[in-house]
Every structure is written in C-alpha cells, then in structure tokens.
1. Say we calculate relative contact order in percent (Cα under 8 Å, 6 or more apart) for every structure; which of 1, 2 gives the highest result?
2. With helix-only ellipticity at 222 nm (-39500 (n - 2.57) for each DSSP H run of 4 or more, over all residues; to 500) coming out at -10500, pick the structure among 1, 2 it was computed from.
3. So if we calculate FRET efficiency 1/(1 + (r/R0)^6) of positions 86 and 206 (r between Cβ atoms, R0 = 35 Å, to 0.05) for every structure here (1, 2), which label has the highest result?
4. If Cα Rg over 2.2 N^0.38 Å comes out at 0.94 when worked out from the coordinates, which of 1, 2 was used?
5. 1.5 is what came out when distance in nm of label points 7 Å out along Cα→Cβ at positions 134 and 158 was calculated for one structure; which of 1, 2 is it?
Structure 1
Amino acid sequence: MIPDNEVRLTQMTKTAGCAAKIGPGTLAGVLENLPKADDPNLLVGIETSDDGAVYRVNDELAFIQTLDFFTPVVDDPYTFGQVAAANALSDIYAMGGEPKVALNIVAWPNCVNPAFLGKILEGGASKVAEAGAVLAGGHSVQDDEPKYGLSVTGFVHPDRIFKNCGARPGDVLILTKPLGTGIVNTAVKADMASEEAKAEVIRVMTSLNKTAKRVIEQFDVHSCTDVTGFGLAGHSVEMAEGSGVTLEIHMSDLPLQKEAPDLAKMGLIPAGAYRNRSFVENKVDFGDTEEFLCDIFCDPQTSGGLLVSVTPEDGEKITAGLREAGLETAFAVIGCVKELEDKFVKLR
C-alpha cells in the first residue's frame with residue numbers, strides 16, 4: 001500500500017493544471033533549422049507540425065512514430081499513468097493509425113517512493129492494453145521532477161493517413177471531447193472544483209480516442225489532429241494555416257467540461273492558456289467573444305479529443321456514428337471551413 005498522504009505529485013512540478021509544452025512559436029523557430037529529410041518513403045515529417053511521423057514500408061503498410069511525456073497533472077499515480085499513456089496513444093489515432101508497440105519514458109526523483117512509479121507504470125500499461133498494443137520496455141533517468149509518457153509505433157495504410165493540413169472550404173468541423181481540462185485541473189489544484197467536475201476531467205483525460213477514430217475512418221477525412229497542449233486555439237490555427245483556409249469556430253456549440261465556464265470566469269486560467277493566446281493573437285479574429293470563452297478556446301488540453309474536417313454529409317454520418325458507438329465523451333460540430341480570409345481562425 002502507498003500512504004495517501006506521502007506525496008502530492010502535482011506539487012513536485014514547476015507547472016501544473018495542464019500538460020506543459022514548449023510554446024508553438026518557440027518550437028517552430030527551432031525546427032526550421034533542422035535538416036530536411038531526403039527520403040521519399042517519409043510520408044509525413046516535421047514540415048506540417050503534424051501529430052507524428054509516418055514512414056512507408058510498402059504499398060500496403062506505413063508506420064507512425066510518436067513520443068509524448070510530461071509532468072503530473074493529477075496526484076493519483078495510477079491515474080496519472082493512464083492520462084499520460086492515453087495522451088501519447090492519441091497521436092496515433094489522430095494520424096488514422098492503430099497503436100502496436102509502446103515504450104515507457106520515465107524521469108523519476110530518487111527521493112520519492114518508487115512504489116508511486118510502479119503505480120504510474122501500471123496505469124500506463126492498462127491504457128496500452130486497452131488500445132490493443134504491446135508494451136515492450138522503455139527507458140528511465142533520474143530527474144528532480146517526475147515525468148512519464150510513451151513512445152508509440154502504430155500502423156496505417158499509406159493511402160489512409162489523417163493529416164492536419166487538408167481542410168477544404170465547405171467542410172464542417174467536429175470535436176470529439178469537451179474543452180476545459182487545463183482550467184478544471186487548475187481549480188482542482190486550488191481545491192475549488194466540485195467532485196463532479198473532478199470526475200469528469202479524469203474521465204475525459206483517460207478516455208482513448210480509439211472509438212472516435214474507428215468511426216471517423218469510415219469516411220473521407222480531409223484533415224484531423226488531436227487537441228492537446230496548444231489548445232483548440234493553437235491546433236485550429238495549425239490546421240487552417242497548413243490547409244490555406246479559414247476556420248470559423250461557433251463558440252456556442254463548443255462541448256465544455258462541467259464548471260469550466262464558471263471557473264474561467266473566476267480567473268482559474270493556467271499559464272499555458274496565456275502562452276497559447278500570445279501565439280495565435282495575430283492569426284485569430286476573436287470578434288466580440290466573451291473573455292471566458294476566449295480563455296477556454298486557448299486552454300491547453302491534456303489528452304484532448306480529435307478535431308476533424310469533413311464534408312457536411314459525412315459530418316452528419318459521423319455524429320450519428322459516434323452516438324451509436326456510445327462515445328463516452330461529449331462531442332459536437334463546432335464550426336466550418338471557409339476560403340482563406342484575413343485571419344486563419346474566426347470566433348463567432
């Protein structure tokens with residue numbers, strides 16, 4: 001047994017309330033100086049800021065490679081393992097693939113009870129098994145802050161890869177999980193969230209995007225990404241910019257987590273939301289959107305849903321399919337795709 005009061009994992013990290021990522025602007029500046037790969041079998045590399053790399057093995061098979069890890073967003077070690085693993089596995093689903101092999105990535109302080117690490121790894125293993133993949137080892141280092149995640153390899157047909165840069169004017173946008181993870185987690189840390197809100201944010205973060213992906217892949221997916229640390233703001237801008245279009249987001253249609261609007265109005269906003277807003281400020285027309293909704297739009301998500309661009313006809317079939325499949329997270333059609341205007345994203 002691990003004593004419940006032995007440690008609070010979220011107090012051991014310099015960032016809390018959301019999965020911390022290097023800002024997209026900083027990252028872009030670093031990546032542009034890397035040498036470009038010269039291999040025709042590399043179907044997706046770093047050029048489009050996609051969710052993973054895709055390498056063609058033959059005409060029928062390509063593999064997706066991704067990696068994701070972060071500091072604790074919850075105190076329960078088993079749950080943290082589940083959240084981190086679901087978040088890493090999501091990149092495979094966002095590319096249209098099926099996870100096959102996963103490796104643990106661990107950074108752990110020597111002064112912390114290793115039994116906590118054991119629970120984290122158990123939680124991660126449970127999600128890898130749920131995904132139908134194999135956990136085949138990993139690597140660990142000593143660090144002052146605990147960190148955990150996965151490197152995941154998945155398979156996809158070379159002609160059925162989801163990319164984040166193919167949205168077309170006339171498409172509708174579907175989001176498969178509610179927003180507000182960073183805001184609710186910030187409130188949890190401050191002991192200002194209800195038990196219902198706590199339960200929902202855990203359910204959202206630990207839910208795999210497996211069901212959503214298997215419904216969506218039955219249709220012609222023009223563009224797809226998962227909404228994670230850059231928030232809906234950063235990921236919608238990436239999709240629009242890469243596709244050469246404008247995305248119109250209907251703010252009243254956004255699926256939101258319990259209490260997220262009220263908590264946002266109280267100012268319980270994670271620092272990552274402000275970084276995300278700074279990055280997109282000149283690329284988004286916020287219009288007269290209320291400030292708390294702007295904060296939710298920029299809120300960094302942990303293990304968020306899929307953002308999908310499809311025709312209106314396929315959109316209706318996908319939402320019906322998600323209901324029929326019993327998707328356990330709230331989802332909605334949240335907007336549409338237009339010809340490129342003066343801004344890449346417009347809030348309405």
Structure 2
Amino acid sequence: MKITINDVAKAAGVSKATVSRVLSNSERISDDTKRKVNDVIKNMGYIPNATARNLAKNSTKTIGIVIPMDAGSYFYNDFYIKLMQGISSLAQKKGYYIMYAFGNDKDEDKVIKDLCSKGVVDGIIMLKTEQDDKTINYLADRKFPFVVIGKPLEDNNVLWVDNDNFKIAYDLVCELIKNGHKKICFIGAQEKWMVYQERIKGYKKALEDNNIQYDTNLVYCGEEFSDETGLAGIKEVLSKSDPTAVIAIDDLVAVGINKYFNMNSIRDKALIGFNNTMLANYQAPSISSVEIYGDKLGYYAAELLVNHLEKIDDASNYKIIDSKIIYRQTYNSIIKRQ
C-alpha cells in the first residue's frame with residue numbers, strides 16, 4: 001500500500017503541514033522535529049509527490065525548449081539531438097524536466113506566449129536568434145526567464161551561449177586562402193538568423209583582409225538548412241562562377257552540395273560544412289566539417305538558465321564554446337591552388 005503524507009504525520013505525531021515544511025527544509029521547523037520526521041520518512045519509505053511540492057513552491061522544475069522547425073525536420077538534423085543531449089544532461093543533474101515545443105516562423109510567437117502564460121515551465125531555452133528578434137524582446141519585456149543558443153544582436157544582459165561564428169568563418173576562409181584558394185563560395189540559409197549574419201561577416205572580412213574582392217556570384221542564401229538548399233545553391237553558383245572551395249553553413253546543406261558534385265563527377269573542389277554531424281562522416285566522399293560542440297552549447301545554456309532560476313550568482317551572462325575543423329576527404333587544402 002502506498003505511504004501518504006498523512007501516514008507520515010500520524011507516525012511522527014505532527015501535523016501534515018509540519019511534514020510539508022520539513023520536506024521543504026523550512027526554517028520555521030526545529031532541528032529536532034526535522035530529524036524526527038525525516039527518520040519516519042526513511043523508515044516508512046515515503047516518496048514525496050514532486051508535483052505537489054513544486055506547486056507549493058510556485059515552481060514546475062520544468063524547462064521549455066522551443067525548436068525552430070517541425071518535429072520531422074528536427075529528428076533529421078542530429079545537431080539538435082546533440083543540443084538536447086547537453087541540455088538533458090544538465091537538467092537531470094539539477095532535477096529538472098524538459099518540455100519540447102516546435103515552432104516555425106508562423107507559429108513561434110504563439111508557442112512562446114502559451115509557455116509563458118500557462119505556467120507549465122519555469123524558463124525557456126531558445127535555439128536560435130534573429131535580427132530584431134521579437135521573441136527575445138517579448139520575453140525580456142515580460143521578465144520571463146530564458147536563455148538563447150546564439151548571440152543576440154544586442155546583449156542587454158540576455159543570457160546566451162554560442163560559438164564565435166565570426167571568428168570561425170574568418171579563420172576558415174583565411175586557411176583556404178593560405179592554401180591557394182581565391183574563389184571561395186559560401187552557401188547559407190535563413191538570412192535573418194544571427195548565425196548566418198555572423199558567419200557571412202567573417203567570410204567577407206577574411207576576403208577583405210587578404211585583398212580579395214567580395215563577389216556576390218559566389219554567395220547563395222536559401223530558406224532552410226537542408227540538402228535541397230545545398231543542391232539549389234551550388235547549381236546557381238556554378239552557373240555564374242567556378243569556385244575552388246565551398247563553405248556550407250550546415251552539414252545538411254553540405255550533403256546537398258556533395259550530392260551535386262557526385263552527380264556531375266566534380267572532384268576538384270574543397271567542401272566543408274558546419275556542426276560535424278554523423279551525416280558528414282558517412283557521405284562518399286566524407287565531408288569535412290567544423291565541430292561546434294552542440295552538446296556543450298546545450299549543457300551550458302541549461303546551466304545558465306538553472307543558475308538564474310535558482311539565484312546562483314554567475315560572473316557572466318554568456319559563454320563562448322570553442323570549435324575545431326574535422327578534416328575529411330572533401331577538404332583539399334593539401335593541394336596548393338595557384
């Protein structure tokens with residue numbers, strides 16, 4: 001038979017309210033009473049109702065995660081799986097639950113407002129940022145706890161975690177130039193997302209610093225992080241120019257580019273993606289990629305949010321995660337271009 005809080009109260013000779021206060025470690029209860037009640041709890045094997053305890057504290061112990069796509073697309077891109085692994089690891093460590101919400105451009109506002117107004121989560125993790133981000137402005141105005149994976153356009157004490165996307169793109173282009181590549185293509189997606197904005201800025205700055213003129217014919221930006229974007233992008237670029245190296249904003253985009261190269265027997269162009277997903281490793285040829293450590297992005301985003309919820313002081317409102325290039329068959333930097 002299930003042991004209830006009433007059973008504990010009766011066995012300890014105290015009221016139900018006293019047992020509740022002991023469970024919440026209230027300062028109103030003496031150490032002797034706490035010890036007596038806790039001994040009864042242990043001996044009887046009583047397991048407190050977590051939901052009831054959290055309601056009493058006006059807390060759900062639940063983090064809401066807003067994923068900027070439909071469920072089908074989410075499970076197709078294992079970068080988001082890595083993010084979830086990191087978030088879940090910290091949440092489990094701190095005793096929090098996770099609630100997922102999928103919201104594309106059309107219904108994201110409604111998803112956010114529902115999470116805020118219905119009291120089902122204590123805080124929210126956003127997985128992307130945009131220019132003039134209305135969602136960030138809405139959450140900040142409401143003073144609802146949230147953290148963003150992605151650098152916001154304006155910091156304003158917003159909690160965020162990201163890679164240094166400007167530097168990643170800058171260093172990558174400089175390395176390609178160092179190895180003889182002069183015509184470097186950049187194929188991106190979601191122009192209004194800050195990850196695209198930062199990487200294209202790094203791309204342009206690297207060209208400028210190496211006295212190479214920026215060429216719009218070598219740049220394409222699609223609507224989705226997908227292989228279709230890669231296929232359409234490289235097809236359009238090659239109709240106007242002949243790059244020796246191609247940078248794709250995401251491994252899924254790189255898969256589409258690789259597919260086009262294979263279909264047309266193109267073997268003389270370097271190709272590198274981002275996120276170092278399993279897809280990149282199992283392509284033929286295997287695709288080089290920038291490892292941005294999605295699990296760490298997720299872990300530290302959740303840590304920042306939980307520390308904020310639990311009023312644990314943190315020296316900074318953001319964290320930058322390192323990255324590195326994973327060299328595979330599509331990276332031809334060992335061949336000097338003239």
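Since every read-out is calculated from the coordinates, none of them should be taken as a lab result. All values derive from a computational prediction rather than experimental measurement. Cβ atoms are built from the backbone, for glycine too; each structure is taken alone.
1. 1
2. So the calculation was done on 1.
3. With respect to FRET efficiency 1/(1 + (r/R0)^6) of positions 86 and 206 (r between Cβ atoms, R0 = 35 Å, to 0.05), the highest-scoring structure among 1, 2 is 1.
4. 1
5. Label of the source structure: 2.
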